[in-house]
Structure I
Amino acid sequence: MRYLFYFFLIFSTNLIFAQNSKEFYDNGALKAEGELTENLREGFWITYYPDSTISAHEYYKNGELEGICKYYDFDGNLQHIERWENGLLEGRASDFYPDGQLKKTGIYNNGLNEGEWYFYFENSCLRQIGNYKNGLPNGDWYIFHENGNLYQKGQFINNKENGLWRFYREDGSLEFEGSYKDAERIGTWYQYNKKGKRKTLKF
């Protein structure tokens, strides 16, 4: 009889602290499903759009996102993938175009963009390469035309343009150059024609 009591106690505890849960839209369509522990999301959860298409695969620990999570567009294509640790974004995150082509990718540290991030056009050519520090653009940035030629290059310091910046035409020829200090133009700026002849710009 004692063993039956312990079995009932353990079974009852599992019912209390680990329950399957479902959430619904106002129209009755399933919105999300997963497991609750002490009324907090735990483990693997699936969320849905109102038309029942899957919108996300998420993992939780003590009610907070934890681990790799994936998000999908209305057509079911993978749109975004990210990793959570202790309630913050950590490690690599990536966005995708509907055809699966990479849109952007980079690293999070303590929930903030960090280091070098890459951005792409739909044709898979680089759109820009930029550096972040503590979530803000900081360091060298390169921006490209869709044909792959360099469009702009320069440096950010704490999300503000600083130092020499150069701007290029689609054919790769230099068009403008000049310097910034805290996002304000300083010094002499030049414009170049396609033969390389320059003239001073006035602002």
Structure II
Amino acid sequence: MTLAEFDSFLSNRPEHEHWELIGGAAEMMTNPLLNHGLIVGNIFAPLKTHLSGGDCRAFAGGLRVQRSNDAGESFAAIPDIVVQCGPRPNRAYTLNAVAVVEVLSRSTMHRDRGAKFDFYRSLPTLHHIVFAYQSQMRVEHYRRTNRGWVLSESTRSTDRLTLDAIGFDIDLGTVYDDVSTLRSVAVVDDADDEAPPIP
């Protein structure tokens, strides 16, 4: 499915449904759990405040990320949070994503850390890719450097997530504030949201 076909497909879907285009396949987005919403809000609120008055803006749960507006494109991904910098035409997508955050869930993890992750890494404007786990205090941060993408992992409340491209940082205690049922990162449960290896 191309981007043009995807937009035509969306025009015939109910407004309450949310879809993204991943590698030419239309994927329906699931309803988030409580912890998911808390983590998104805990990151988005201070991020939005930090960016206020500058050249960048943060968007939560709706703005599509595309490589271009070419009708033949096969990706239109919707991260949980996206930061866009530069011109902001009033449209449903951005071509200038600088940072994306995905809060991982059991139903979407393999897509988020698979095809979407590969797509995000291909975007020339993107500097930060963040994966936050729902059931454990664990954040993976991929940062673009002149040596390629570099991974850092954080698992303690005092650890800080730093998005240097936009001058923002936040400690994991704030990210996971009020989030219940967190388990130890030392526990491995294949039925839950443990990450598959990154190629």
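Read the figures in this text as sums done on the coordinates, not as results from a lab. Predicted, not measured: the structure shown is a model, and the values here were computed from it. Cβ atoms are built from the backbone, for glycine too; each structure is taken alone.
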Inset, instruction - Determine which structure produced the value -1.08, -1.51 for log10 I(q)/I(0) by the Debye sum over Cα atoms at q = 0.16, 0.19 Å⁻¹, calculated from the coordinates; the candidates are I, II. - result: II
Legend entry - Highest-scoring label, criterion being relative contact order in percent (Cα under 8 Å, 6 or more apart), among I, II: II
Legend entry - At a computed 3.6 (distance in nm of label points 7 Å out along Cα→Cβ at positions 39 and 103), which of I, II: I
Legend entry - Read-out helix-only ellipticity at 222 nm (-39500 (n - 2.57) for each DSSP H run of 4 or more, over all residues; to 500), computed value -2500, structure in I, II: I
